[in-house]
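In what follows, structures are represented as structure tokens.
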Structure 1
Amino acid sequence: MKYLVHLSRILVGNLFIFSGLVKANDPLGFSYKLEEYFVEFGMDWAWIHDILVPLASFLVVIEIVLGIAVLVGYKMKEVSWSLLLMIVFFTFLTGASAIFEIVRSCGCFGDAIPLTPWDSFVKDIILLVFILVIFFNKSIIKPSESINSDLLYWIVSFLIMVPLSIMLDWWAPFTFTLVVLGSVLVFRFILKDKAAMAATVLSLIASIVFSFYAIEHLPYADFRPYAIGKNLPQQMTLPEGSQPPVYENVLTYKNIKTGEEKEFVGNEFNESKIWENKDWEWANTDSKLIEEGDVAKITDLSILSHDDFDITDEVLNEPNVLWIVCYDLALANTEFLNEINELSNQAKAKGLKVYGLSSAGATQKDKFIKTNNLSFDFLIVDGIVLKTMVRSNPGIVQLQNGTVVGKWHENDVPTIDQLK
């Protein structure tokens, strides 16, 4: 049992740290996922929308701190109860999502590692087993009294974090774990028996700062298809050799005398020769997906003018273009619009095309332009796509021949010299 407890602490602790940091990298994106869950579960209340970003930040900070606490053995009664309540809640959530097909991606690891609800549900069940081991053995889990034991958790944690960091090409999880767990060794000489508490407090402060910075600027690492260096037209098409999805027609025939219905799939229809029977008539034809194929990374980017012309290709083929992205004009922060407008004027003087992108209709966008004295017009793009594009409202994106070469938060409006 002793070795199972050690294994459980290492797996649960590191997975919570990794999962929490991936979401703390993009708290705004996690808040969008929470919003999706609340809406699907019929909890679309105004006050919930007001607290979504603080709630998202709180959850990821707690997740990281619990991961550190279980590794250093701090306050295990409270920590084990928190772990159990959290995993039971998320197991219920992912289970309901999987069974009732509520959401397509659970958001457990943000955009870095997309998981289906079924994948996430299985993950949560496995985690639940390990957390139960911790819960029922919490009385024997205490802060280590020897450096050798600290080094064991330190080394094994790094062996777990290194491949995960390599997989994402993002070393924040490794660095965070290195610094916080390494601090235990330092605190042991300064604070002695308070080392575990100090490391846990350090993880709390560090995760709050980490999360807050990502909200006030942009995510440290961008795992979305609109990241800097990504070519949008290339990601909107499937590469050569991709496998398309396979569908099968399901024909429904109805007996005009009895009302009975029969379904025929594939060769069943030809073999039945039901069309020769005058008592039966065609009722419906459905296409059933029997094998999923490859899907382009971007499937929903469509840019429309306000006279309903699709100008996606035209805009994406511009040699140098600046997008001012406002997914919702009613919620847009207008504090920096004068600065953004000045940048727009300077960019146009340098030969760049400048477009505003929003989901607003003509009346709303015209009022917004007039109220804020903007010198650029808006095109129409789906709001969810714009939320994915840049985590700021407004945000700034620069493209050259369809490739993203720069992205900026409203708090970091670039100068004309910073544009590529």
Structure 2
Amino acid sequence: MAPGILTARPGSPLKGRIRAPGDKSISHRALIFGAVASGITEISGLLEGDDVKRTAAAMRAFGADVEQLGEGRWRVAGRGGFAEPGDVVDCGNAGTGVRLIMGAAAGFALSATFTGDASLRGRPMMRVLRPLSQMGATYLCREGGRLPLTLKGGSLKGLSYRLPEPSAQVKSAVLLAGLCAEGVTEVIEPEATRDHTERMLRAFGVRVDVKDVGGERHIRLEPGQALTGTRIAVPGDPSSAAFPVVAALITPGSEVVVEGVLLNPLRTGLFLTLREMGADLTIENAREEGGEQVGDLVARYSPMKGVDVPPERAPSMIDEYPALAVAAAYAEGATVMRGLGELMVKESDRLALTAGGLRDCGVVVTRDGDMLTVVGAAGGNRAVQGGATITTHGDHRIAMSHLVLGLASQQPVSVDEPGMIATSFPGFVALMNGLGADIG
């Protein structure tokens, strides 16, 4: 095995019970909200991947006392606001982290300079900077709103902002800025996005009004509300659970249980789609924890059929399309995925990398704008070939998706830059191998 290469080989059925790492979206928010709040926030189940650790370090830079108490257990002592950091804030690869932190920082009279790794420095920030500047924040950045950039906050005014594209990150940044703004802040969503910010603000004692008006969600935040430290239990990340679930569904003889997965209805588009494809995927021990729906996912090997995935489902599964494309490669017939434009501005152009990687492994794939069609191998007198080394451009989800593909293909599949997997799923290889996979 060449340095920097990780290879998945077809082999045994996958069996066992595991717990997915903590949800990344909720982990970022728990640290940021705890730092803005007054008093102590105790967090259990925090994802301890590189992205979230960068957010923890950033909260220290803004004046909060952040310490790890044990595995997944963290304590944040907030001071009711942000202080000006003494150095550049390096957010690594954390796109969610930097966008939410900029929203929170914009509400305070300070200047902060943000940077990140090569991938993050190439990602557009104008979608967040635009509404923040309309509220009164100022910034200086590279062309296209790219990092490094310096943001100057304070003296904000509330606004009513209609999201031009579905983005929970932009919504959250505006709401965080609105906490310190003069006047009401309102975000209008033509398409509903994940609502962790609204739920968590309520857990920290903030009143957030959400109404459906003419098929749109109106999220309204009154000014002058302070956050108070609380306890947050972070459930398992459905985006991470996607990989062992899909691996079980495509590997003959497999049965895997993923415990404690977040089942927020705005995050379960992948599981709904897999069931439509005929997957034997059930929920056990459904319950509510910390204001979120949680349950144990049971995935058994299943012959699946291609489906047409409606574009309005995209916000509920935008991070899971690479994993869905892998499931589609093993299904019978074509799976059509529409409305995937957001995939082109993630850690990489995930749409292009997903299509290219599958083609390299012998899968029939067509792309038309923001639409991807995967023609599954089942029933077509052929198998998924595999045998490729995938260029991931440092994208953790592209790496994990193609490793899952290699667990059932005819030939092994390798990926480069596997170290990036730790940004969202530390321990991925050990967990999968513990189920019976052959990755190394």
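Some values worked out for this structure:
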quantity	calculated
Comparison of 1, 2 - label where distance in nm of label points 7 Å out along Cα→Cβ at positions 367 and 391 is highest	1
Parent structure of the calculated result 20.8, given that mean count of other Cβ atoms within 10 Å over residues 39-46 is the read-out and 1, 2 the choices	2
Winner on relative contact order in percent (Cα under 8 Å, 6 or more apart) once structures 1, 2 are ranked, highest first	2
helix-only ellipticity at 222 nm (-39500 (n - 2.57) for each DSSP H run of 4 or more, over all residues; to 500) from the coordinates reads -17000; which among 1, 2	1
For mean projected area of the Cα convex hull in nm², for residues 135-246 alone computed as 12.3, the structure of 1, 2 it came from	1
Which of 1, 2 leads on Rg/Rh (Cα atoms, Kirkwood Rh), largest value	1
Comparison of 1, 2 - label where mean count of other Cβ atoms within 10 Å over residues 31-38 is highest	2
Comparison of 1, 2 by mean count of other Cβ atoms within 10 Å over residues 151-158 - largest value held by	2
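Every number here is computed from the coordinates shown, using simple stated rules; none is lab data. These figures come from a predicted structure and were not determined experimentally. Cβ atoms are built from the backbone, for glycine too; each structure is taken alone.
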